[in-house]
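Following this line, the structures themselves.
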Structure I
Amino acid sequence: MDLVSLIQQRVSCPVVEEPGPSASQLDAMFRAALRAPDHGNLKPWRFLVVEGEARAKLGELFLQAALAKDPALVPPLQEKMRNMPLRAPTLVVVIARLQQHPKVPLVEQQVAAGAAAQNILLAAHGLGLGAMWRTGDMAYNPDVMRGLGLAENEEIIGFVYLGSRPAKTRNAPALDPADFVEQWRG
């Protein structure tokens with residue numbers, strides 16, 4: 001399949017299965033991520049891979065962060081927080097490393113890290129894997145950021161959940177570019 005067709009067929013996979021990506025597949029995805037547009041060549045990104053037992057530890061971090069925010073969190077929501085990282089064999093935490101720069105505003109650095117995350121999704125799709133980019137409250141929670149070892153100048157762009165595609169996956173929705181594109185004539 002050619003690159004354009006591959007991109008046009010990419011869909012998020014909210015459910016993925018074991019096994020997760022191999023070491024060589026992860027390497028290929030990170031090599032793709034590093035080709036994201038990068039004004040100023042700042043490389044404003046880094047990635048944490050969470051696999052195996054570390055997923056349960058991340059779930060405990062999510063739970064503790066949620067309880068700090070709401071000590072009365074009901075048990076079903078506590079269990080949901082604890083189990084969130086267990087939805088995939090592998091998670092990649094995409095982190096923006098923001099740097100003061102006279103010509104590259106912070107928002108461009110955030111967008112560059114987002115483009116790196118998108119490249120991971122595209123590479124996963126090209127490798128036949130399922131992937132889902134998730135954010136939610138935990139991506140913006142300062143306790144989670146500290147627990148993951150983020151520096152003051154870093155922020156979470158998203159959690160990319162990776163695994164094998166289930167036997168049944170949805171097709172990409174048919175979208176018409178005419179609904180989103182128009183000519184500007186000055």
Structure II
Amino acid sequence: MRRPLPTPEEALAILRRKRTRPQFRSPPPAGKNLAPLLKSLEEKYGKGPAALQARWREIVGDTLARRTEPVRIIKGRNGDGGALELRVDGPVASLIQHQAPQITARLDMLLGKGVVTRLRIVQGPVKAPAAPVAQRPRRKPPLDAALEKQLSDSLAEQPDGDLKQALLKLGRGVLASER
């Protein structure tokens with residue numbers, strides 16, 4: 001025998017007595033809660049060598065960037081300026097010592113005045129620096145007028161559109177590489 005369905009009043013009474021499962025809520029994004037913490041840590045300890053490694057080539061130049069790398073920033077005592085520990089490959093240490101005032105001046109512009117007041121040089125193996133940003137290849141000179149006319153004549157039967165433009169571009173590339 002089938003049970004009859006409860007009336008709306010009985011259904012409300014049943015629902016009031018029963019515990020229901022809470023609605024699922026996804027957790028808040030981690031970045032929302034981490035941002036203030038990271039900001040306070042950055043104010044307290046500074047940016048560290050990661051900020052320097054990205055721009056090290058700009059700071060010291062190409063030749064020194066290949067033979068040096070920043071390791072860490074050592075905080076000074078009593079709020080004094082800190083030291084930047086550099087890992088240096090062999091005889092480049094003497095070059096770094098001679099250019100220390102210029103390097104610290106450039107670091108002041110990047111990190112702020114007085115964050116790094118001296119360099120601490122440690123000799124050791126240096127990781128290979130990241131490859132410089134690839135420059136756009138130079139454009140090849142345009143084709144001779146005779147070759148251009150010959151190419152356009154060979155494609156004259158094609159209807160105008162994207163296909164014809166692509167074939168012209170391909171033909172120019174092939175003829176330019178043959179020269």
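Structures I, II were shown, and helix-only ellipticity at 222 nm (-39500 (n - 2.57) for each DSSP H run of 4 or more, over all residues; to 500) at -15500 was computed from II. When distance in nm of label points 7 Å out along Cα→Cβ at positions 53 and 101 is computed for each of I, II, which one produces 3.2? Answer by label: II. The greatest value of mean count of other Cβ atoms within 10 Å over residues 93-100 among structures I, II is that of I.
Given 9.9 as the derived value for mean count of other Cβ atoms within 10 Å over residues 37-44, which of the supplied structures I, II does it correspond to? Derived from the structure labelled II. For which of I, II does distance in nm of label points 7 Å out along Cα→Cβ at positions 61 and 149, calculated from the coordinates, equal 5.4? Attributed to the structure labelled II. Looking across I, II, the calculation of mean count of other Cβ atoms within 10 Å over residues 13-20 that yields 16.1 traces back to I.
From I, II, which structure was distance in nm of label points 7 Å out along Cα→Cβ at positions 21 and 157 = 1.3 calculated on? The structure behind it is I. From which structure (I, II) was percent of Cα pairs over 28 Å apart calculated, if the value obtained is 62? Only one of I, II returns 62 for percent of Cα pairs over 28 Å apart, namely II.
Out of I, II, which one gives 15 for relative contact order in percent (Cα under 8 Å, 6 or more apart) as computed from the coordinates? The correct label is II.
Rule-based calculations on the coordinates, nothing more; no lab input. Since the structure is predicted, the reported quantities are computational estimates derived from the model, not experimental observations. Cβ atoms are built from the backbone, for glycine too; each structure is taken alone.
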